[in-house]
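Just below sit the structures, each encoded as C-alpha cells.
Readers should treat all values here as calculations from the given coordinates under stated rules, not as data from a laboratory. These numbers come from a predicted model, not from an experiment. Cβ atoms are built from the backbone, for glycine too; each structure is taken alone.
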Structure 1
Amino acid sequence: MPDAAALPLQYRLLRGIVRAVVRLFFRKVAVAGTHHVPTDRGGLLVAWHPNGLIDPALILSTVPGRIVFGARDGLLRWPVVGAMMRGLGTVPIYRSIDQEGMSPDERRAANARSLGALAEEIAGGSFSALFPEGTSHDQPHLAEIRAGAARLYLQAREQTPPGQPPPVVVPVGLHYEDKDTFRTDVLVAFHRPLDLDALGLDAPAAESGADAAHRLTEAIEDALERAVHPTASWELRALMHRARTLIACEAARRRGEHVAPETVVSRTTGFAQIWEGYQIRTETHPEEIEALRRDITTYHESLRQLGLDDADLDRPPRLGSSVLVAGAVLQASAVVLLLPPLLVIGFLVNTPPYWLLKGLARLASKAEKDTATVKIFGGLVLFPLAWAIAGVLAGLGVVKMHTLMPGLPDTPVIVGLGVAALSIAGGVAALLYSEIAVGAWRGLRVRIARWRHHHQLDGLRQRRADLHDRFLNLADGLHLPTSVIPGPPR
C-alpha cells in the first residue's frame with residue numbers, strides 16, 4: 001500500500017472531508033485491526049453493506065493509505081457525491097438491472113474494463129474495497145455473496161509481477177450501534193487476512209477459474225459471517241443484545257461493582273460471545289436455548305413495563321423523600337431551562353433544519369439503509385444554509401436599525417459573520433447540552449421508577465441471577481472469543 005504521505009493532494013483533501021463528516025455524524029468511530037492491512041502489498045477489502053454510502057465512507061476514513069472503490073456506475077452521476085467519488089478514483093461497476101440502454105455484451109465489456117482497472121491497482125500495491133453482496137440492505141444477515149470480488153482478486157493475483165508478494169483479502173466488520181441515528185457509535189474492525197494458500201488458488205492450470213472463484217467466494221462468505229455475526233431476524237439480534245447486557249450486569253453485581261459504561265467495542269465483543277455460543281448450543285442443546293429465549297423475553301418485558309434496564313436494578317435508591325424528588329426535578333429542569341445565550345442562538349438557528357432534515361429523511365429514504373446517507377448529505381446543505389440565513393438576517397437587521405438610529409455602528413457584515421459563527425458554535429453547544437439533558441431526564445425517570453416499584457426489584461434481581469447461571473452452564477466447555485477485535489482498538 002502506498003505511503004499515506006505520498007498520496008495525491010486531491011485524494012487527501014477529499015478523504016479529510018469524508019473523515020470530518022463521518023466524525024460529525026457519529027459520536028465515536030472506533031477502529032481496530034489496522035495492523036492486518038499490510039503495507040508491503042496490495043489487496044482487497046470485503047465488507048457487508050448495511051448502510052448505503054456510509055459503509056464506504058467509514059472504510060475510506062479509517063483505512064491507512066490509499067484505497068480504490070468499485071461502485072455502481074449510477075452513483076458516479078450523482079451531484080456532489082459523484083464528483084467526490086470520481087475525485088477519489090472510484091471505478092464504475094455496471095449492473096444489469098441499471099443498464100437498460102446497454103446490451104449484455106456491452107455491459108460485460110464495460111465491466112471487464114472496470115475489473116481490469118481495479119485488478120491493476122491491486123496488483124500494483126494498492127487496496128480496493130468491494131461489497132460482495134452487490135447491494136445495500138436492511139437485513140440483519142448477509143445477502144447472497146456474489147462472485148465478482150473473487151474474480152477480481154484472482155485477476156489481480158495473476159497480474160501481480162513475479163517476485164512480488166501476492167495480494168491479500170481482508171474481511172472488514174462494520175458494527176453500528178444504531179446505523180441511522182445521529183451521534184451514535186460505530187466500530188470498524190479489520191480482520192486477519194484470509195488464508196489463501198489453504199484454498200489452493202495456485203492449483204494446476206487444468207482447474208477452471210470458476211472452481212477457484214467458487215472456493216474463494218465461499219471463503220469470503222464464511223469470513224464475513226465471522227466478522228459481522230449475522231442473525232436470522234432482528235428479534236433474535238435484539239434478544240442476543242439483551243442476553244449480553246444481562247450477563248454483564250449480573251457479573252458486575254457479583255464482583256461488587258457497578259457495570260462499566262458500555263462502549264461500541266465492549267458491546268460488539270459481548271455480542272460476539274453470545275453469538276458464538278448460540279451457534280453451537282442451538283445444535284447441541286436446542287430445548288434449553290428455546291427455554292432461555294422465552295424466559296429472557298419475559299424478564300425484559302417486565303423491565304420494560306417498569307421503565308428500567310438491567311443496570312438500573314443495582315443502583316441504590318436515591319429518592320427517599322419529597323425533598324429529594326423536588327431536588328432531582330430542579331436539577332433536570334435546569335439542564336434545559338437555564339440556557340446561556342450561546343445555547344439559545346444554537347437552538348433557534350439549528351432546530352428548524354434539524355426537524356426539516358428528519359422529515360426529509362423519512363420522505364427521501366426508500367429504506368432504512370438510506371436514512372443516514374440522506375441525513376448526512378442533507379445536513380451538509382441545510383445546516384450551512386440556516387447559518388447563512390441567520391447571518392444575512394442579522395446583517396439586514398443592523399442595516400434597518402442604523403436607518404432608524406444613525407448613531408448605531410453601521411457594521412452589517414461584521415454582525416452577520418458573527419451571528420453565523422455563533423450559530424455554528426451554538427449548534428455544537430446545543431448538541432452537547434441536549435445529550436446531557438436526555439441523560440438527566442432519564443436518570444430522573446429511573447429514580448422515580450425505582451422508588452415506586454422497589455418491592456418488585458428483588459424478584460427481578462433473582463430472575464436475572466437465575467438466567468445468568470443458566471447461560472454460564474450452557475457456556476461451560478466452550479471457547480468463546482475474548483474479543484471480536486483483531487488487535488487493540490485505537
Structure 2
Amino acid sequence: MRKPARVLLIAIAFGLIFTGCEKKKPPSGEENKPPEISITAPHNGDTVFIPFDITVEATDDDSVVSVVFIVNGETLATLTSSPYQVSVADSSDTGNLLIVACAFDNYGDSACASVTVFAKLPEEPSDFRLDAPKKSSHNVYLVWKRFTSGVFYRYRVYMASGATVDSTDSMVAEIGTVGDTSLLVDYLAPTSTYSFRVYVLPLSGEPLKSNKVTVTTEEVPIPHDDHAPLVHIPADEFDMGDSWGIGGAEEFPVHIVHLSEYYIYKYEVTCAQYAEFIASGGYDDPEWWDPVSWKWKESEHITAPLNWGNPDYHLGEEFPDYPVTGISWYEAMAYARFVGKSLPTEAEWEFAARGNEGEDINSDGIPDGFKFPWGNEFYRGDSTFCNYKSGADGGMDSYDDGYHLTAPVGSYPHGASPFGVMDMAGNVAEWCYDWFDINYYSFSPYENPTGPETGSEKVVRGGSYITTSSTDLPGYNLRTTSRAKKSPETRRNFIGFRLVKRVR
C-alpha cells in the first residue's frame with residue numbers, strides 16, 4: 001500500500017513548485033482567478049472495489065493546463081486534457097486511500113480537492129464462473145456466466161503470462177453489454193501459458209471477480225492439403241481498370257499495377273474440398289478464425305454453408321465437383337487458413353483473369369489484356385464460354401449456356417483465362433481479400449495493392465450463373481474489370497471463392 005500523506009502538505013508542495021517559477025501575468029488590471037476543481041467520483045467516505053475510476057471536473061476562466069492525480073502521496077497520473085479520469089488498478093492499493101486532485105492554469109495558479117475512501121479487492125463468488133472451452137495455437141475462447149445480481153455496468157477481462165492474474169495485469173477487453181459473455185483472445189504465442197480472469201462491475205454494490213483460468217496454447221498445425229491444382233502467375237505489370245471505357249466509375253482510373261509472382265487455384269473451391277474442412281471440425285476450431293469472424297459464427301450458429309446438402313442448389317457432398325457456395329467472406333477466410341493459403345487480392349484476381357496481352361488502347365506501354373477471360377468478345381458465333389443466365393434460363397439473350405444453376409468446375413475449358421485459369425467469368429462470383437472503395441483506384445499503390453485498410457463491404461468479382469447478358473451490352477457484368485461488393489457476413493448461393501499461394 002502507498003504511504004499516506006496529508007492533503008495540506010501535498011497542496012503546499014505543489015504550490016511551492018509553481019510559485020517558485022516565474023508566473024505568466026494576466027492582462028494589466030485584471031486579477032487571475034484560480035481553477036475550480038471537484039472530485040465527482042468516488043465520494044468522500046465511499047467503499048470502493050479495485051479496479052475503480054477517479055473522475056474529476058476542472059474549469060478555469062482561461063484554460064486548465066493540467067490535472068494531477070495523487071493517491072496516498074504518490075502521483076498516479078497527470079492529464080492535460082479532459083475528460084479527467086484515471087483508473088486505480090493496483091491490487092496493493094487497499095485500505096484507506098487519500099485521493100487528491102490538483103488543477104493548474106496558464107498563470108501558475110492552482111486548486112486542489114480531496115476525498116478519502118476505503119478500497120477493497122472484489123470478492124470471488126463460486127457462481128461467477130469462467131471457462132475456456134476452446135483454444136488454438138494463437139487464441140483462447142473464454143466464456144463466463146452472465147451477471148444477474150444487480151444493475152450491470154462493465155465486464156473487464158484481464159490476462160497475464162504465467163499462472164497468476166489480477167486487475168493489475170493487462171486488460172484485454174472491456175465489455176458494456178451484459179449478455180456479451182464470451183471473448184476470443186487472439187494474437188497469442190503458440191505453446192505458451194496464459195491466465196485469465198473476468199471482473200464484473202455493477203453500477204452499484206461490490207464488484208465480482210471470476211475464478212482464474214490458466215491455458216497453454218497449442219502448437220502451430222500443419223496446413224491441410226486440399227490437392228487443388230495451381231496455376232503459376234509470373235511477376236509482371238498490367239493495366240488494372242476498364243481499358244475499354246464502358247465500365248462504371250468504380251473501374252476508373254485505369255492504372256498500372258505490378259504484382260509479385262503467385263499461384264492461383266485453377267478452379268473454384270469445390271464442395272468436396274470444403275467438405276473436408278467441415279469434417280475436420282473447421283467450424284468448431286478457433287485456429288482458423290479471428291475474433292470478429294468467430295463472434296459472428298457463434299452468434300449466428302453457423303456450422304455449414306447456407307443450404308449445404310440441398311440438391312436444389314447443387315451443394316453438398318453429393319456434388320463433389322461443383323463449386324461451394326453459400327459461404328460468407330469470413331468462412332472463405334477460415335478455409336484459406338485451414339489450407340495455408342489466402343483469398344486473392346482484387347489485383348491478383350484481375351491479372352489472373354485478363355492477363356496483359358493484346359492491344360494497348362491507352363498507349364501506356366502495357367497491353368490491355370482481355371475484356372473477358374477468353375478474349376474481347378462475349379459471344380463467338382453460337383458458342384458460350386461461361387455459365388451465366390442465358391436466354392434458355394430466362395435471360396435476355398437467345399443463347400443456351402447448358403446449365404440452369406451452378407456447373408461442375410472447369411465445364412468451359414474454352415473460356416479459360418490467358419494463364420489457363422477456369423471459370424473466372426460466371427458459374428459463381430468470387431470473394432476477394434480487399435475491402436471495397438469506389439475511389440480506391442485513384443490512390444492504389446503500384447506494388448502489390450491489397451485494398452483499403454478499412455471498409456464495410458468486401459470485393460466480389462467475376463459474375464455468376466444468375467448474371468444476365470444482352471445484345472446491347474454483351475456480358476457487361478461478366479467482364480474481367482467489373483467490380484461488385486457485399487458485406488463480409490453475406491451468404492449467397494451464387495458466391496464462392498478460389499485461393500492463392502504467394503511466393504513472396
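Here is how the numbers come out for the structure above:
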item	result
When percent of Cα pairs over 38 Å apart is computed for each of 1, 2, the largest belongs to	2
Value -20000, calculated as helix-only ellipticity at 222 nm (-39500 (n - 2.57) for each DSSP H run of 4 or more, over all residues; to 500), assigned to which of 1, 2	1
For mean count of other Cβ atoms within 10 Å over residues 164-171 computed as 20.2, the structure of 1, 2 it came from	1
Ranking 1, 2 by distance in nm of label points 7 Å out along Cα→Cβ at positions 180 and 468, the structure that comes out highest	2
Computed 12 for relative contact order in percent (Cα under 8 Å, 6 or more apart) - originating structure among 1, 2	2
With distance in nm of label points 7 Å out along Cα→Cβ at positions 60 and 92 derived as 1.7, matching label from 1, 2	1
